[in-house]
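Derivation of every value follows stated rules applied to the coordinates shown; laboratory data play no part. Just so it is clear, the model here is predicted, and its values are computed rather than measured.
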Structure I
Amino acid sequence: MALLTLAEVKAFLREGSTNYDSLITTYIPIIEQDICRYLNNYFEDKAIYVEAGSGLAFVNGTSRDYITDDQAKFSTVGLTSGMDIAVRGGSNHGIYSISSGQTSAQLNIGTTANKIFVDQDQDTSYHAVGTIRISRIDWPSALKPIAAKMIWYQVDQAKPNGAIMERIDDYSVSFPGPGVMVGNTQYPYSLVSGLAKWRQVRAQ
């Protein structure tokens, strides 16, 4: 399940209109990815995962993308439809959602031809893929209100968030306030400072 639903974002923001529903929905997975990369933390469940050095394959399918496991362990370990998963290793590192039709040997990603995976098979790739880990994501509830504000910051770019205004008679100039780069966006420090407690040291 995603970090946030559309209804949750709107509840945190006290946004009653439907004017921005489409944009909010678009930004939810983008903010999820940006937060995880910024924190170097994919909130991986230590009990529900598959980790293998061979047997996993990522397929850019004609109707949907999917992951296969020669050992058919997906259901056994507890990976099921509706979960968010983190993929570590290989060319498809990132966050994905398991859709319907999942089996012990196959995890379906999305319901249409997403074309997001790089075709990669641990057993046949020309370059060595190494170990790949697929884990359920255990999103912290306390992350939700911060992520909701980040989503709204993206939606509401027209407003001068985080700016400091200086005025001399009829002349004025705006300076960017203290900011933090998360993904490709500079957010006000006051907005994203609450993320710090989940940050993990990046190995060099």
Structure II
Amino acid sequence: MSFGNAARSVLSHASIFELYQRAVGAPECHRRFLQEFAKPRPGEKVIDLGCGTGASLSHLETSVCYVGIDIDAGYIAAARQRFGNRGTFLCADLTTVDISQYAPFDLAISFGVLHHLNDAAARSLLGLAGRVVRPGGRLVTIDPCYVQNQSSIARFLNDHDRGRHIRPVAQYRQLFAGQASLETIVLADMLRIPYNMIVAMINFG
């Protein structure tokens, strides 16, 4: 088994995944993503597209109404065990799920999800957000990316990531093309290790 396949297999376990996330500084990255870019407001309805083990809830005020969706049953079980009824957690495929009963949302977030999806599935996620977020609401995403003159460590991690669709910055921007209001920013200081990430902020008119 190759290094990449071995890593992907190990990280499929929720407890090991969370240990890895803490080791590389993902909780602080998550906090910054939410507080500096997503900026959820008290009382807002938030949909977390690809919620994993529900880590976003650790950084949200209790007044936020939260719904998290993930295709991994183990992650959803871990989220329910950790957070109970503080949020609603659904085990479903983002490309086919119907969440109209929970809509509309003020904010959709997607933390490290798009690089697991091919272009068609990624556009399905964007379409889902467009359908369930109210006019004037927003979608904010963050994912690893390839950049020019990237450090060897960052490139190695990208090459062996569980997500098989890490894109160069230009391809992410192409993926978001057509959105009425789009802002992207590329960062290199979100984790304890050398790593490049792109944040995309979309406002729905």
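Match the computed value 25 of relative contact order in percent (Cα under 8 Å, 6 or more apart) to one of the structures I, II, and report its label.
This value belongs to structure I.
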Check your understanding: Quick one: helix-only ellipticity at 222 nm (-39500 (n - 2.57) for each DSSP H run of 4 or more, over all residues; to 500) came out at -6500 when computed from one of I, II, so which one is it?
Key -> I
**Study point:** Among I, II, structure where Rg/Rh (Cα atoms, Kirkwood Rh) as derived comes to 0.93
**Key:** II
